[in-house]
1. Just checking, which of I, II has the largest value of distance in nm of label points 7 Å out along Cα→Cβ at positions 267 and 315?
2. Just checking, which of I, II has the largest value of Kirkwood radius over Cα pairs in Å, for residues 259-338 alone?
3. Which structure, out of I, II, was mean count of other Cβ atoms within 10 Å over residues 83-90 calculated from, if the result is 19.5?
4. Work out the source of 65, 23, 18 here, i.e. which of I, II gives that when semi-axes √(5λ) of the Cα gyration tensor in Å is computed.
5. I, II: which one has distance in nm of label points 7 Å out along Cα→Cβ at positions 67 and 299, as calculated, at 5.2?
6. Where does the value 1.12 come from, among I, II, when Rg/Rh (Cα atoms, Kirkwood Rh), for residues 219-282 alone is the thing being computed?
7. Rank structures I, II by relative contact order in percent (Cα under 8 Å, 6 or more apart) and report only the one at the top, that is, the highest.
8. For FRET efficiency 1/(1 + (r/R0)^6) of positions 99 and 123 (r between Cβ atoms, R0 = 35 Å, to 0.05), which structure out of I, II has the highest calculated value?
Structure I
Amino acid sequence: MLNGELFDPFKQVMNHLTVKPDPVVTDNWIFFLHRKWSFIVVLASLIFIACRPVLLESPIACLGPEEETIPKDFLEYYCWLHGTYIVPEYINARIGIDIPFPGIGPDLPSTTRVYQLHYLYYPFIILLQFFLFRASKYLWKYLEGERLRHLLSELTTAIIDDATLKKRLFMVADYMTSFTTFHTTYAYRYLLCELFNIASLILQIYLINSILHGEFLGFGITGMRYITSLSTPTGNPPQKVEDPFTKLFPKVTMCKVEVSSPGGNLIIHEALCVMPLNNVAEKIFLFMWFWLLFIGVVSGAGAIYRVAVVSSKKVRYGLLRLKVRKSLCPPKKLEYLVDNFSYGDWFVFSLIQKNTDPWVFARLVDELVDKMEELKGKDE
């Protein structure tokens, strides 16, 4: 009999995949791409890679010597663990005329072997991506310490009575003017997490490129060029267009097994191996190339944005002006606050704006201006 416990693991996975609105937003959409959408993309890739061998009887199938010479199971395990290979010189040769399959042909002094062992690392590299993308969420969660949620207590609710609102606004304004040094620390902690995201992205690209024989950096371009060439009127790709899928993720490979004869001599047996896992891997890594490119471009733009915001008060003021209604909040008051705010103060202030109703935020601006003018009057 089925019960709720049977579906608990599935529910936990779906909880991670479900994009729920955060009660209090403490980051921007670029950070959200890293910690949520990239995590979902990698998790889906990991599921495909992990499930494919389970659905297949074997991730590799080899045709070699007779069963009496080398047992089939031994042959396939040996080739899987020690690596199969292709000959790159035969990738673009004429199939059925010069060669039986792309990349398969006789070993000659002028040819080279490229061994295919990267399939052993597919789950591990994707699992590492899984943890790196998820780590940014928990790193910022730890450094942020839910301070903004406590600061905005009751201000994010849809309905709040006027007395409570006045009390909370006074407390927030008092906090904003009393803990300016901490705001700088808070803002630079977030900047540290953004740098972690960029470093994580660079590390992932470097590792994938290393595993794929240094071919991953240009894989998306060469892959799309080859796919486009398949739509020629003849139906055959031009010979000059290299097939990167066969080069990186060959479906048919060669394997050589050395066994000892009864007399002690080494006998080399050749085998052809089919690699069905590569049929999935090529599509996953092609999509991953475009996703990492997209995340990289967006993160680069985000870094430029962050430099501009940190270094220019005019940029900070302009961003607030775009987000705040002129009818609710006079521009002069915003300009006054930005002029008297450090970058850290502005950062926390912009997060407050993002999480509160425009009318509540306008009331907070009034409260802050009054509080700051009062403090200036006391200093004078």
Structure II
Amino acid sequence: MRQTPALENRLLEAIRVMQLEFLHSGIRYGWCESALTELLYLSQSEFGFICELMHQEDGTPFIRSHIISNVAWTDELREFHDQNRERGLDFFNFNSLWGAAITSGEPVIANDPDTDPRRGGYPKAEGHPPLQSFLGLPIKGVAGRVVGVMGLANRRGGYQAAVAEFLEPFVSTYGLLIEKARQDRREQALIAELDRLSHQDPLTGVANRRAFDEVLEREWNRCKRKRRPISLILFDIDFFKAYNDHHGHIKGDECLKRVARALNAWANRSGDFFARYGGEEFTFLLSGEPAEKAIELARICRTSVAHLLIPHGHSSVAPNITVSAGVATRVPDMKQAPAALVEQADQLLYQAKNRGRNQIAHS
């Protein structure tokens, strides 16, 4: 392959642009499409593909396409290609020319693909364009680990080792960017998981006090702007300390988890938010709903907990676990802070407990 200064400059520019666009958008279809366009030009190939090596949960390897030249020969296949081009297509047959490039970690040159013993076959009889020559280039990342494969087809005069050598800087750059994208995804997943854990109660799995405080602040301000009501239900498990002291912490924890599940099951609307407030207290936040809705929900929840039939021999109000609740509703104004709603609900809960527990007090 004659490496003219113009072609070498085109290679360097293609690498520069590929890196720059990756920094702006990461790996996306348009970026992959540009990369394949340059690859076909630099190699003087008719069509090709770029795929990433991946693994299923059980470890089974497969490749997923980043980009494939549309060589569809029927309207149905063209439509299928268009529908799946951004999601990618998965391929599992490593007994193929591209599979040989991955498993060997070396370029695969096949200038007579139909007779090459490494071939995996393609639907030539059904109309697929004839495969006159093929070059498989393993994409390598950090420490030479294979992370994908590029396939090129039908270069006039066939492929030589010099073609693969010339393209190596482009291919290796693509591999490093795949590794960078994977690292970014891992970091994003870790950040998301840490954020989830920081907003989740570890015992019950529902939202915690930190999450509640953030949502209350946000919804309070939203309702203040729209002049809509916001309601807070504060639940407390009746005589839980006595239950915990008598049955032990393991049983106490199980009780908390069961009560949390029973209450959380009623968080049906997008505006409903349920959280563990602390200890044996749980809270429901209803944004934009009138007081009647919150009172009705509190009654339903109280009944749901009673129907759990968790025995409680040290309760003076019922033979089973029950809850008391305070229901507060306000239309926020400029003079009020979210803490006012919490304080009101807490006072109403105190009233419900003073009246004998296993009941609801509301404003």
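1. Across I, II, distance in nm of label points 7 Å out along Cα→Cβ at positions 267 and 315 peaks for I.
2. The structure with the largest value is I.
3. It traces back to I.
4. Clearly, the read-out refers to II.
5. Derived from the structure labelled I.
6. II
7. I
8. II
Quick note: the coordinates plus some simple rules give every number you see, no bench work behind them. Predicted model, so just to flag it, every value in this text is computed and none were measured. Cβ atoms are built from the backbone, for glycine too; each structure is taken alone.
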